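Listed after this line are the structures, all set down as structure tokens.
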Structure 1
């Protein structure tokens, strides 16, 4: 995100009104809620993490220990446990 000069974007009346409240300050103007994108919407990271988590669960159900998985994926044991719980719950919901 880069800074834009307010005088190049905003109407003079609005700029003068803003100067009364925040002259010389940096302001963040959030997007409208309908324009907000979900985390990972612009990249493939969500898909990659989903595949990784499914792979971890498959290996665990095939007999690989959680500690070994933590070492293999460079994650904490707590993170592996969280992934396994999430995947188990996901599988139970789909199978019932």
Structure 2
């Protein structure tokens, strides 16, 4: 189990990194007993989110098994997920 990432719910399509991830680095995570590896497309700052699948405009972003936002700019697997490509559903 990778202690540098946090996948909070099997439904999530993002993971939170617990250390800065350099561009091009591989990140390994486990979901429902299966291991996955993704490559960071850019540097991911500590405590930020990285997409674990491609996400299209209008799709929901899940963290904690709940919708935390809507994609406003296409997000590729391995991209940094942040306010420039995500519209928060929180006030």
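FYI, it's all coordinate maths here, none of it is from the lab. This structure is a prediction, so every number in the text was calculated from the model and none was measured. Cβ atoms are built from the backbone, for glycine too; each structure is taken alone.
Structures compared: 1, 2; top value of distance in nm of label points 7 Å out along Cα→Cβ at positions 4 and 44, i.e. the largest, recorded for 1. Taking semi-axes √(5λ) of the Cα gyration tensor in Å from the coordinates of each of 1, 2, which one would give 49, 16, 11? The read-out was computed on structure 1. Among candidates 1, 2, the computation of relative contact order in percent (Cα under 8 Å, 6 or more apart) that gave 27 used structure 2. Here mean count of other Cβ atoms within 10 Å over residues 20-27 was derived from just one of the structures 1, 2, and that gives 7.4; the source is 1. Looking across 1, 2, the calculation of helix-only ellipticity at 222 nm (-39500 (n - 2.57) for each DSSP H run of 4 or more, over all residues; to 500) that yields -19000 traces back to 1. Structures compared: 1, 2; top value of distance in nm of label points 7 Å out along Cα→Cβ at positions 12 and 36, i.e. the largest, recorded for 1.
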